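Every read-out reported here was derived from the displayed coordinates using simple, explicitly stated rules and does not represent laboratory data. Since the structure is predicted, the reported quantities are computational estimates derived from the model, not experimental observations. Cβ atoms are built from the backbone, for glycine too; each structure is taken alone.
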Structure 1
Amino acid sequence: MTTTRGEVDFIDETTRDGNQSLWDATGITTPMILSIAPTMDQVGFKAVTLAASVLMRLQVRVHRENPWESIRLVAKAMPRTPLTFLTTGRRFLTFTVTPNSVMALAIERMIANGIRRIWILETSHEPSFTYQMARIAKAAGAEEVVASLIYSISPVHTHEYYGEKAREIAKCPDVDSIMIEDVGGLLTPESTRSLIPLIQQNAAGLPLELHGHCNTGLAPLCYLEAVKLGVKGLWTCVSPLANGTSLPSTENTLRNIRRLGYSANIDDEALAAMAAHFRNIAEREGRPMGAPVEYDVYYYEHQVPGGMMSTLKRQLSEIGMEQRLDEILEEIIRVRKELGYPVMVTPFSQFVGTQATMNIITGERYKTVPDGVIQFIAGWFGEPPAPVDPKVLDRVTSLPSAKDILNKEFPQPSVKELRQQIGAGPEVSDEEFLLRYAMTNKEVDDMLAAGPIKTQYP
């Protein structure tokens, strides 16, 4: 078939979101990536997402890998393809707010170690914070900055809401593209056809990308509708780590857009070799391979994202409560409404899910409230989309643990002050300081004691 309708870019999420959605974020190690990295570099991806707070924390805690060394090794092995770091701009390696000085240092070290693309996921859609992180990224040498619009459904999150947010993002001179992120798989072909033109009208010519999950099975269809409307970038995973609660598969999406008359600068042989590599890992390590799911309308109510759903099921199984999943999902719906409809994406989805689980386990709603939920109510992550339920607000403000957070500005100490607080002298590198700031000394010591990262798998 002769292609005449334009070229589509592919951004790979196999080792980040595929791993997080299907393999509990623990299934892929650096040697597994390094063993296929030269081939991945030949596929023709616009970018590969490599680093994010959740993955870096688990690299240290579970695999005893130095995430900074991991970035350097993979960047060296993939010189052609830009590697991406995902940041919310408000936290680094933790689920609580991080000082701006730490965020700036983290982004600077990311780029110094080989990250070339910064993805800003501003969970409150607060434009000033997106501007700030984009400015920091470009000043540190980022080649490209992509800003997210996190798709959600609520009385607040209308199409007009997203059109206005796109207009605000487009004012930032340091943002190069806008990505519509549908972590819950909530878009339908119909809503895609109405939402994207509205965003395009307000995006001041910035290119659009689409990142969708297959929770409801509709993301592959939405991708095709998006391409027809002019979306130039699609985020996918190779087939062993696609579908399910993960993203659409690169192979199927590629076949579909070609059939529609579009082209992509993708090396099919390299892509097939990459898929075979991760399929072999799944078989060797006993990990599940992604498969299409049946349409489930329940996702439009609880909106739990793919990565969180797999983690929630595992955690409930570990404490013998897997039979209470539906009960907890119903509580998630109630808690999200009461907290003002936060978008269900990290860390807000964890806040809502943890609070709902505590409510069910303790048998008393809001008897225990995590610090992250209190910080959210206090506005440390930006203003909640809608007012917090007054009864919940009264309950939380009466807790002793809330007194040090509510009605106070989040402190913004310098890196020098934080080094002094944790006893990290000049002999501690910036990279080690960032790990020790966010994690326990034992976790970091154990990682360092494990020695250099292995470079071959198996």
Structure 2
Amino acid sequence: MTDWDADTLACAAHAELARSPTGAYAGTGPRAASVDSRSIAAGELFVGLPGERADGGRYAAQALRAGAWGALVTPAHASAAAAAPSDGAVLVHDDPLLALQELARAWRQELGARGARVVAITGSTGKTSTKDILAALLSTQLRTAASPQNLNTEIGLPLAILAAGADSQALVLEMAMRGAGQIAQLTAIAQPDIGVIVNVGPAHLAQLGSLAAIAAAKAELIAGLAPGACAVIPAGEPLLAPHLRADLHTLTFGEGGDVRLIECRQDGRVLICHADAEIELWPSFAQAHNLRNLLAAVAAARALGITPGGRLQVSFSAMRGQRHVLAGGVVVIDDCYNANPMSMRAAIDELAQAADGRTVAVLGDMLELGEGAPELHRQIGQHARERGVDLLVTVGPLAGEMGGAFAGQAYAVPDAQAAAGLLGGLLRDGDTVLVKGSRGVGLERVVDALCGAQEADAESADGRRALAGGAGPGRR
């Protein structure tokens, strides 16, 4: 947005320009937007969003003093922001979130006018990893911007769009869904050329009530595509069949689909087929669920006219399967960003397949599953038993249901802190430890404790002062 001036930006956001930028910011626009005054960077637009615990508009003056290009606030905070000693602009709108979304919609249209293509990705599980894979595939041939980490909500998606540079040729966006109508809202902002639904599974059952309703909510992405656009969906998914459209190009992936895996070679290379093309890739990952995500990404790339090939190095977003090797050859698989029955099964399958020694599963509550949650947790315990997991540690009251169906060595603890304390006395050299649960369980504390204990031991052995770290800043 740097080549937009303040008047253009205010018009795009349907906001009032209460103070024009001066100095170095005169005649230019912001390079991105942020809703956190504590992490605002010079040249960014601060958007003061009213929240449940705090009104972000109160921090507008602080953001301007920190070098923000400008601040977008409600009328209640306009005077204080305008009085701040700064070269930054002040924009005013009754609903800053709506203004942020309108600004993102306008910037997406500007990018499209410059030739950029937009891919939107949603799914019950694996959407972030698919986004990471697709961004890596496209970046070898196109200037590609992608949603950072999981900026995938009604706030995060606009921020991701506004961070895309004016020279972007492809924009890969992730879309989250917690209820009906949310994907439709995000699709209206992003206006994707290609919509990818990675899968449909039992996530957010508490809000939507059935798999059919979840599929309908995901399919809002299909409904929002313009005629002639492309929908990428799993092959043979009956839940999506009622939502397909004759005026779209539909591309399927997976067994029996248009884009399918032909061969996995011993050296890690994979052969993928689409139409008359055979695509050989050498990905930096080998997990079965990520190879399926790779098929979805390849389908999206082909829809863009890109045929990938060769080595594929993917840096996955945090807490999505990263491996940490500790003393004694203990491997910790950090997959604790979120969990539902589909992703939990896939993670357990990967644990069973990849481990050389004893397998340890630290599994937390899967939240938002509704009345069937206890049974769904028991099924995960049974799956862990069938896949030969050696030791199970459950975290939280729902996860405790897994233990009865596991019928092996199992421990139940109430929270992440208790799990971290317990594991220190249970782990052996050569163990592989999967840590996975819903975000609300906070199992990253278990990973931090295991990895931090090794770092502390190393520091002590070397006679150096132990390093101390603090929690990252929250959002205002």
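Quick notes on this one:
- Taking mean count of other Cβ atoms within 10 Å over residues 113-120 as the criterion, the highest value among 1, 2 goes to 1.
- Source structure (of 1, 2) for mean projected area of the Cα convex hull in nm², for residues 129-344 alone, computed value 14.0: 1
- At a computed 22, 10, 10 (semi-axes √(5λ) of the Cα gyration tensor in Å, for residues 137-192 alone), which of 1, 2: 2
- Distance in nm of label points 7 Å out along Cα→Cβ at positions 233 and 265 - highest-scoring structure of 1, 2: 2
- Source structure of the calculated read-out (Cα Rg over 2.2 N^0.38 Å, 0.94) within 1, 2: 1.
- When helix-only ellipticity at 222 nm (-39500 (n - 2.57) for each DSSP H run of 4 or more, over all residues; to 500) is computed across structures 1, 2, the figure -10000 traces back to 2.
- Label whose coordinates, when mean count of other Cβ atoms within 10 Å over residues 49-56 is calculated, return 14.4 (choices 1, 2): 2
- Comparison of 1, 2 - label where relative contact order in percent (Cα under 8 Å, 6 or more apart) is highest: 1
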